[in-house]
Structure P
Amino acid sequence: MRGAGDLVARMQMTRGMKIKEAKAYVAEKLKVGVAELTDPVIMNEVRSELGLGEMTPVPGIAKGIEAKHNIARVLDLDINCVRKFKTRTGG
């Protein structure tokens, strides 16, 4: 999770996007430039602000299922484990 590679890959796998299209989509959703997706400093700040998880766990920062909820919301995705969690908890 140094950049946004995991998010780009998720778009490629779930929506069948080509890499260029997936990078553009993720950059638009994160409100950054495509080149900034690979910058670890910028992406650490963006991931922290949006609660998308970080490389090193920090108290008070989203991780685990909370981070996946936020990824699903930000990227307009249906993530299986998030859907199942919501079903179980009524959320």
Structure Q
Amino acid sequence: MKKDIQKKLIKRLKIIEGQVRGLQKMVEAGEYCVDIITQASAVKKAVSSFEDAMLLNHLSTHVVEQMKSGEHKKAIDEVMKVYTHSKKDN
């Protein structure tokens, strides 16, 4: 993993962690449902952004190397695996 991307991803995960803690506190405090749902939606968007950055890293490092070394099938299979997982989440 590229070090600069790794730092950004860790920072994003810490933000997501804080968002989830905030979400838990909102539930514990019995806050208004729509406000909790709005915050939960923000968490989902943050996780999706994290996934996008991970995929970008994978494509720009591992997939490039796999293609260069002739491991075309492995590269394609991995990208299809990610794509299939993303379709299940919708």
Structure R
Amino acid sequence: MQTKNKMLDDLSQLMTNAMGVAQGAKEEAENAMKSLIDRWLSEQNFVTREEFDAVHAMARKAREENEALKSRLDALEIAAKTGKKSPKS
């Protein structure tokens, strides 16, 4: 924008430069915050999704095995109480 008033031209140029500085400061602040968050997350003892899924699958399998063993133990206890020969599993 070109005006005949030098003072308005200077003010306009100053505001344009200030906006550029503000934009640069905003980007620098975002980068600094992202770096800080990344560093904090890496210092924490978080597990990856793959590790979580693997442990979850192992726990599910252990739970299923425990249920099967409990059923087998219950059958053996019933057989022992009634004096019957234990069932083969």
**Asked** Where is Kirkwood radius over Cα pairs in Å largest, in which of P, Q, R?
**Response** R
**Request:** Assuming 2.5 is distance in nm of label points 7 Å out along Cα→Cβ at positions 12 and 44 as calculated from a single structure, say which of P, Q, R it is.
**Result:** P
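Readers should treat all values here as calculations from the given coordinates under stated rules, not as data from a laboratory. Note that the structure is predicted; figures quoted are calculated from it, not measured. Cβ atoms are built from the backbone, for glycine too; each structure is taken alone.
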